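A short reminder: the numbers here are calculations on the coordinates, not readings from a lab. Small disclaimer: the values here were computed from a predicted structure and weren't measured. Cβ atoms are built from the backbone, for glycine too; each structure is taken alone.
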Structure 1
Amino acid sequence: MGIYNFDILILGGGPAGLSAGIYAARSSASTAILDITMLGGQPSNYLELENYPGFPIIGGYDLMEKFEEHADKFNVQKFPMQEIKRIDLLSEPKIIETVEDTFYAKSVIIACGAQAKKLGVKGEAEFLSRGVSYCAVCDGAFYKNKTVTVVGGGNAAVEEAMYLTKFADKVYVIHRRDSLRADKIVQERAFNNPKLEFVWDSRVVEIQGDNVVTTVVIENVKTGEVTNLKTDGVFPYIGFVPNVEGISGQLEQDANGFVITDNTMQTSVKGVFAAGDVRNTPLRQVITAASDGAVSAFYASKYLEVLENSKARV
């Protein structure tokens, strides 16, 4: 088991974490990124991004690879695929224990991101990987010439539905409202796609099947009418929940578990910052996550300066 000491330890290697790593290392702070998976985060699963400045269109994996290469330039140490056992944000220094190593840090930046919110209906867990998926890029090719259903009305739902039309003959989009929340340009493309069919004012109440998914049971939220929709796959895109396992209860969070910060990304615990989708941000995009990461690292570096000055006075 290794024992490591860092000025700044970043939990999470998505756009927020990698951006924080770049800014922290450039401030001459010893910096490391710790992640339970490979670095890159959610955007690594996105087929294409059209709204990251400087890249009119770029694959999500390709963009995150560039982030990681940039972090490597400043010798940010990386510890991917680490199973975390314990996180103590209240101690001085902060302590993070994994199955393999123990990390001590003067400051911690939480950039753990968020994961797809579950529908919470009967059949969802039972048919996971047997017709229920949260990643169209990962599993879309399995539905060639089939019928699939996307649940949601935001950018992610509509964009992934359009992606699925590359394989499926028919894609239903079920949305509990009578209009989409997606950007207008995304909506225009979707409405012009002949393979897409929208099911308005409806919610999924059950997923059914035998060995694989065969049906979604939907309820009209206005009339209460319940109908069965034949489908081979279900892709929920109804939002995200923060990855806060291990840190909950140690700092202030909102009712949904997202970490509360001020405009410097400082949490309720001194020396602990949060960036990206894990915090209570009004917009969850790659660009805002990267911006959060930069801000959090800048103020984490300022925090280190305060620590050093207080020691010098003693």
Structure 2
Amino acid sequence: MTAEILGLGAHIPEKIVTNEELASTVDTSDEWIRSHTGIGKRHIIAEDKTTSDMAVGASLKAIEKAGIDKDEIGMIILATASGDYSTFPSTACVVQHKLDIKNAAAMDLSAGCTGFVYGLEVARSMILARTQKKVLVIGVEALSRITNWKDRDTCVLFGDGAGAAVLGLNESGDGRGILDSFLGAEGDGYMHLMRKAGGAMHPFHVGEYDEEDLYISMNGRRVYGFAVRVNETIIKTLLKNNDLTVDDLTRIVPHQANLRIIQAAAKRLDIPMEKFFVIMEEYANTSAASIPIALNAMIECGELKKGDLILTAGFGAGLTYGGNLIRW
């Protein structure tokens, strides 16, 4: 028995901000952004929309593709670093309300950009333990709301969007589903990627914090080194634990943070870049939403078919990292 993804969906905001537009407001250029990140543009949430609205949009598509009634969902797991509210209530509960799934439990999962990877494994465990029959896993970010648009080191990186998956039990014996996961964290690097103000460590006090503390801050060099190293670890570990080689994989679906990170990891592992599915040119870094958005894009362009063996690899604030091995 396995837990399999029954349906996927994505919601991408219509508004686009190009590199050229950013270059008109901060000291950067399209050439610099592309050469350093691989990003060409990013989608930005409308002013009258929220994180939960994007999550609902992706979820409705995933539920439809799964071919189930929404009331069959017993659990909602929502991964985000940019929820509707800074602490509580959870955005998952807002989504449960908007979807009108009254009997579903709901919780947010905070693992940064690795959130969807973590969420898949939590859902898989619940399904295999028979505590839940259908679980909705969402990765969603409205990072534009917490991005410092005056900081060229971070504002060029991030975009908004949502991806969602409905998981259920596969008892057919055909081997399709989430076969394995590998999760990790390096908490001693927590300070390298954060939003400083607003928590118990640095609570809001009027006039006692800098505006920059309200936004994403990142030690780019430290995060880059961490990301390259753990991408290598994730891929090697999942392959070794399942007696596989890279040649057994149809594609690797990495967190869409920076093309240079993927290229560096590919070089270390001696894996051709063609093995990686990359869409950051279009969407930029959508954090917890990047892997489900990429999976949905693979389906829509015909690059993900029944029986394909894929490996996801994510890393993010925490510092967290992890991956899933999935037979589609």
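Results, tabulated for the structure shown:
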| item | result |
| --- | --- |
| Cα extents along the principal axes in Å derived as 72, 38, 35 - corresponding label from 1, 2 | 1 |
| When relative contact order in percent (Cα under 8 Å, 6 or more apart) is computed for each of 1, 2, the largest belongs to | 2 |
| Source structure (of 1, 2) for distance in nm of label points 7 Å out along Cα→Cβ at positions 56 and 80, computed value 1.2 | 2 |
| Structures 1, 2, by mean count of other Cβ atoms within 10 Å over residues 24-31: label with the highest value | 1 |
| Source structure (of 1, 2) for P(r) over Cα pairs in 10 Å bins from 0, in percent, for residues 16-103 alone, computed value 16, 39, 33, 10, 1 | 1 |
| Structures 1, 2, by distance in nm of label points 7 Å out along Cα→Cβ at positions 128 and 144: label with the highest value | 2 |
| Structure responsible for 13.8, with mean count of other Cβ atoms within 10 Å over residues 168-175 calculated and labels 1, 2 on offer | 2 |
| Identity of the structure behind -9500 (criterion: helix-only ellipticity at 222 nm (-39500 (n - 2.57) for each DSSP H run of 4 or more, over all residues; to 500), calculated), options 1, 2 | 2 |
